[in-house]
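**Q** Some structures to go through are shown next.
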Structure 1
Amino acid sequence: MAGDLPDYYFRVRDNGAFVYRVDTENRQRRIDMDQIAVVNIRKGEIKPHGDRTLSDADLAAIRDWMEERQAILAHRDIDDILRAVDYLNTTAHWAQSRATDEQLEQVTDALLMAMHDLRNVLVRKKADRLTRED
């Protein structure tokens, strides 16, 4: 089992992670996790924990994790938006085919305001992109 464990463990948190070095080479043959750093992905910061000095291997592993994590988060963002498009389509079908008057009364204003806001943002961003292309 010890050979299957990674050298580092990243406890994900908002904007980054706590980084632990995994140690299985001890007398008790148990898994020890020693915190070595705190990572902030948004700021691109790697802060050693306490008075530690991070090795080149530590920094390389952390930077690799940061790149992979940023790619995962970017993919999730797009997936969430595409899922929102599906929800809008499902909502339109629900409103047209199954919603009661009371249900529509409950959600119509909130949906219209959210869709109006979204439309304004999308139209403005599209206009900005078209202007830059010219």
Structure 2
Amino acid sequence: MTDNEIIKALECCARLNKKCNKCPLLNDGAVSEHCISVIRCEVLDLIKRQQAKIAELHEINEGLAMSLLCDVVNKDPDLKKEIVATAEYNAITEFAERLHKKADVYDDGDTWFYFVDPDEIDNLVEEMAGVE
């Protein structure tokens, strides 16, 4: 069945007055368990096809948006510098925040000292760089 036929058949089934005579599934003029089963399967297939198409269109859209962004950034060196600077600042800020969470505190009574194990620093750098 075509998508339009599936929609038409579902519209016929959804109406309270059961206008089955206009249903594309109708063979012998009577509603049967067979046509109900068929429409359920057809509607499920239609939904799955549409979901797959939507996912495909989202991927295409994301690719086009990234391509457009790259074109715009590459044509404007100042914008490119600003984006890189912002990304670097954000990365450094995130690194500092995560490093603070790993610090151990020592209180000698007068002053607090913060210590970070050098291995923790190396591990954090590798984690943030995506190195495993």
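**Q** Of the structures labelled 1, 2, which one yields 229 when volume of the Cα convex hull per residue in Å³ is computed from its coordinates?
**A** Matching structure: 1.
**Q** With mean count of other Cβ atoms within 10 Å over residues 36-43 derived from the coordinates and found to be 14.2, which of 1, 2 does the value describe?
**A** 2
**Q** Who wins on distance in nm of label points 7 Å out along Cα→Cβ at positions 4 and 76 among 1, 2, i.e. which is largest? Write out the running numbers ahead of the final one.
**A** Values: 1: 2.5; 2: 4.5.
Answer by largest value of distance in nm of label points 7 Å out along Cα→Cβ at positions 4 and 76: 2.
**Q** Hey, helix-only ellipticity at 222 nm (-39500 (n - 2.57) for each DSSP H run of 4 or more, over all residues; to 500) derived from one of 1, 2 reads -20500; which structure?
**A** The structure behind it is 1.
All of the numbers you see were taken from the coordinates with simple rules; none came from a lab. All of these numbers come straight from a predicted model, not from anything done at the bench. Cβ atoms are built from the backbone, for glycine too; each structure is taken alone.
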